[in-house]
Structure 1
Amino acid sequence: MTPLLHARGITVRYGSLAALDGVDLRIADGERHALIGPNGAGKTTLLDVLGGRTRSGGGRVWLAGRDVTRLGPAARARRGIGRIHQRPAVWSTLTATENVLVAALPHAVRPAGWRPGARRRAAEHTAAALLARVGLGKLGATPAGQLAHGQRRQLEIAVALAGRPRLLLLDEPAAGLSAAEVGRLAEFLRVLPRAVGVLLVEHRLDLVYALCDTVTVLRDGRTLATGTPAEIRASGPVRQAYAEGVA
């Protein structure tokens, strides 16, 4: 069966330093997959390669069987890869609704019996539904710059979902969130439709193990282990890496 995402032999070098060295990754349709490892292991670099922001010096990337290796971020987004960065990236002067509308309008479908403005109204309906889904239903008129950090993270997820992604790349979504905000984030991610695959980079292992089907451990730009959360917990090499304080 063709995986949703297949990356093979991904290599990124900065001079003599190998940020990634022959990394392979496969994600099935609807899978929740996590990347864990120490700072400098190559997790964000791998997300950058998969999202098209960083060119791989070696290896290839396929999305649903199509080679997207040479495509940039915008082209990959159109093919179904959404990205959430470490810091929420939203337009601070636009309202929450306007932020989602920017992403929703290109995907809005004209309803039957088209009339002027129908496409925008369809996008507005989508924006309202997504804001409600991420817990911001009452804050649509609020400028994004006035939202709390956790709320901006929720808004960024709504913006990403408005682009109708098949795969959502999440880079440390819990960073800077309070315990209550992490709980809300976990509940939201838990109920994401299985039509959307998720690749999650996260240091909070409780969140990783609660949400993900598969975990890949990176160390020094290479794959140390891949398996279910139970298999990763039981892995001797992973336990040794943690004991040494490098993962």
Structure 2
Amino acid sequence: MPYLGILIYACQLGCLVHALRTGRPNIWFYILLFAPGLGIAAYLLVELLPEWLNLRPVRDARKQLVDSVDPERRLRALRQLHEDQPSTANKVPLAEELMHLGRPAEALPLLEEAMVGLHADDPTFGRLRAEALLMLGRPQDAIDVLAEVAETNPEAADSKRRLIRARALCMMGRYDDGVTLLRALLPIFAGEEVRAWLARAEAERGDRAAAETLWREILTRAGKSTRSYRAINKTWIDEAREGLGQPA
């Protein structure tokens, strides 16, 4: 038994030194210190095995674990890049990550700063700015930005901008226009996002039966798809389950 304790202590110390030298997330120090047995096994599986074997499922597991315990890890890295060099190339990824984390109020100024000079009429930046405005509950402003993009880039009417417009119309209570646009986008978009927004719009305008039909379609399609497809569309699948009163 003492030999087992010595072995665990040696492995724990080795993992701690490795984590320190290779700049692993700080959460590992707590896991290894307070749960050495499980911590060592998790560290080997999540951090070391991907490097040794380059297994994609293990890499994905590592990312999910790190994201779950430290969701702002990527944000900190992007913010540091922006602080070191506040260029447009660093502003936009930082703004996108802030929006991904549900912080559009912080993202919007970055996007507005990026849309100057050569990038003043950039349709992608305009779309991100419109989406940030939509997340802030300003649908008319979002539509106005999209109109500016269309005026300067008439050929750039991509499906993502049409989706933002449809969502804005629904937020303004113009459900007939928004639902029509969403239904036109269904065959264009991969994944379940458009179907989920359409279901939400139908529910909000009082057509519960249409919303439930769409939510069931999401779950049926997810059940026939791959694990990676379900992971990518988890937000919309969970929303469909919630809409149907099913456990997530």
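Just so it is clear, none of the values below were taken in a lab; they were calculated from the coordinates. Predicted model only: the values in this text are computed from it and were never measured. Cβ atoms are built from the backbone, for glycine too; each structure is taken alone.
For structures 1, 2, calculate relative contact order in percent (Cα under 8 Å, 6 or more apart) and state which one comes out highest. Please list the in-between numbers first.
Working: 1: 27; 2: 8.
If we compare relative contact order in percent (Cα under 8 Å, 6 or more apart) over 1, 2, the biggest value is for 1.
Using distance in nm of label points 7 Å out along Cα→Cβ at positions 41 and 193 as the calculated read-out, with 3.2 as its value, let me know the right label among 1, 2.
Details: 1: 3.2; 2: 3.8.
This figure was derived from 1.
Starting from the value 18.7, 65: which structure in 1, 2 was Rg and Dmax of the Cα atoms in Å calculated from?
Numbers: 1: 18.7, 65; 2: 22.9, 76.
Answer by label: 1.
With helix-only ellipticity at 222 nm (-39500 (n - 2.57) for each DSSP H run of 4 or more, over all residues; to 500) coming out at -10000, pick the structure among 1, 2 it was computed from.
Values: 1: -10000; 2: -23000.
Clearly, the read-out refers to 1.
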